[in-house]
Structure 1
Amino acid sequence: MIYLDNAASTPTDESIISKMMPYFHQKYANPHSTTHIEGLNASKDIEHYRQIIGEYFDVEADCVVFTSGATEANNLAIIGAMKAAIKSNSNRKKVLCSSIEHKCVLESIMSSKEYGFSYDFIPVKENGKIDLDNFKRIIDEQTLLVSAMATNNETGIDLQIEEIGELCKEKDILFHTDAAQALHHKKISMADLAIDFCSISAHKIYGPKGIGALICNHESIKKLQPLMLGGYQEAGLRSGTMPTHLVVGLGEAIKLLDMNKDTYSKNMINLKDRFIDLLKASNLNFSINSLEAEHPGLLNLYFEGIDSEQLCSHLLSSVAVSTAAACNSSTYEYSYVLEKMGLEEQKFRNSIRLCIGRQNTLEEINSSINIIREKINLIKTN
């Protein structure tokens, strides 16, 4: 199997696994049980990695709130901000997000009606970017929060979070960004950018599944309310026992990025360019829906006349790709992202997403093109 679905999930780096292993059978104490040295050591290790992550995003350590992943972090930012606004009797009763957000952001925004809020979606242009002039007209003094992802998970295209953040700051609007797909190529500084909340996930950057974080501005963290009640861990915002081994995994993943991001990104770009060159030489009739994608490894492709679900079925045990975001994986769904970008129906219903990762090799790229060409020709002859 050639794995080219790294936008959905990456393999956990072997060096990270080795750092996590002691916490399964030696350093297994509850980090909140601080009446003995083992619990104190576990707590100390969590705070050590909280500090590392905070430094990477240029925030104080206590502004890093560990979660189960980016989905929970997105929910906490959006719904937590609405709950806090209700508690403070704020007059701001509108929340916004781009029309191409991850499903968990769209659903969180649409849940606003349950809290007495209204919502709206910010349109994108054909190039996948937000229409900033239109955005300026949509935001007003009633807007509490705007959410716009740093990098789209289906196209790899960056949204203009720098400009959006500044426009929100001018009107005292909270700005949240889902950066789960952005860390391979973007250095997000909470000190330099006007971002209030930033969601990340370990398994998108070669860490383990089940851990992520909401990175908060030191003032904005006060404008959240928890979604879960209990022991009031994580600055009172996220109750539950912290899984020390997973925190270690996320922290080590961030450390690897900090040391090697440029090298990783360059290698992924080189492999993606090679893939495109081979595809052009394959005599297959295709188009790239994400030609200007900033993500170093992600490609969104349409093969003319080929049903994407059928293609994925033929590639099932040989090349791992997907038809849309993994959040829709239980059933086949067309790409609402490509639809919102204005692509014709044939494309938004029959495109595939693949994402080259830092573990992939030139040999795998060469082989994957041969397999894809073979499977497409087989489909055409049937």
Structure 2
Amino acid sequence: MIDNSLITLNENAVKNNVAFIRKKLGGKIKISAVVKANAYGHGIEQIAPLFEKYGIEHYSVFYYSEALRVYNCLEKPATIMVMGWLCDESIEDAIKKGIEFFVFNIERLNAAIKYAKAHNLIAKIHLEAETGMNRSGLNVDEFDQAIAAIKKNIEYIEIAGFCTHLSGAESVSNHLRIQNQLKKYRKMLATLEANEMHPKYKHVANSAAAFVYPKTRMDMVRVGIMLYGFWSSTEVFIHYINSKKDNTNPLKRILKWQSQIMAIKKVKSGEFVGYGISYLAQSNITTALVPIGYYSGYSRSLSNKGRVLICGCSCSIIGVVNMNMIIIDVSHVSDAKVSDEVVLIGNQGNLEIKVSAFSEISDELNYEILAHLPESIIRTVKK
């Protein structure tokens, strides 16, 4: 465990975000909580039980290892859907456990049929259509082959869903491309239904699409970043508040990341701080050493740019972000001392360090910053 920092999750924020999204989507549309990338850095074992507590019954992951973590940490039976990687052995295990998974090529479909037959079980699959993203998904020819194979083995296959992934609903620049994708999806869905195959869930929308393109909500929405209190983009937030009298952000951030001061040092004017010569003290300064570095998920690109909160004050990182340490200028914080809290992300008093502040400095997406938080950091839940 990394004991040099702590991530705290706000349960009330989880409750708020789930309630807001459920109200916005309506009661008939299933919410699939996306908990890939260690629940966007928040921690699967901590977040999934909170989502469960507030009524989430469907979870989406990318890796089968993530599916098993969700499977093992929930109290009640739930639907778990793997959108990405499974090896053949994992496909077999998923079928045994009733875990659902995307089928985006013939090889995976054949494997699903093979293992379902071997155990006389039903493989619950989501057929993924290639509609224009050119990433994963069955193209038209493969789709016809898949339908034929399912027909021959219908007693071993349940089409739990028919889906695709839209290529950037968070930006208006992708509007035409998305419309073309939806046309292809509907055409392939018509082919599926013409062959007497009716998926339980039709789903194409992520967080952004659900708000910008309401018709994409269909039976289920794969909600990711918004459950954690972040809008997919500024465009999506503006799209939402333009239809409201109140421009208050209805989402609440769940995560706070904090460390503490490990040492205080006086540095004389004219001396360099840290590695190299990137920072030269222009006057006598006081510095605080914090045991967080790029090993802990704090990007090196924040060298001489990042900010933290100490004793209710905003403080600058000076010098290069080390593997295990950062150096902070606390000259203006008269009462800073060893063991004082250092907020890296989140609130302290009336001030806040936002994840967006990281992305503006480092050119990393919110998603990247959160996903890079190591799993080994201790995570706790508070109301």
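What to note about this one:
- Which of 1, 2 leads on distance in nm of label points 7 Å out along Cα→Cβ at positions 197 and 221, largest value: 2
- Mean count of other Cβ atoms within 10 Å over residues 173-180 derived as 13.8 - corresponding label from 1, 2: 2
- Winner on distance in nm of label points 7 Å out along Cα→Cβ at positions 13 and 277 once structures 1, 2 are ranked, highest first: 2
- Identity of the structure behind -9500 (criterion: helix-only ellipticity at 222 nm (-39500 (n - 2.57) for each DSSP H run of 4 or more, over all residues; to 500), calculated), options 1, 2: 2
- Which entry (1, 2) yields the derived value 18.2 for mean count of other Cβ atoms within 10 Å over residues 237-244: 1
- Label whose coordinates, when Cα extents along the principal axes in Å, for residues 37-156 alone is calculated, return 55, 38, 23 (choices 1, 2): 1
- Here distance in nm of label points 7 Å out along Cα→Cβ at positions 53 and 165 was derived from just one of the structures 1, 2, and that gives 1.8; the source is 1.
- For 1.14 (Cα Rg over 2.2 N^0.38 Å, calculated) the corresponding structure among 1, 2: 2
- With relative contact order in percent (Cα under 8 Å, 6 or more apart) computed over the structures 1, 2, the top value is the one for 1, the highest of the group.
Each reported figure results from applying straightforward, stated rules to the coordinates on display, with no laboratory input. All figures in this text were calculated on a predicted structure; none of them were measured in a lab. Cβ atoms are built from the backbone, for glycine too; each structure is taken alone.
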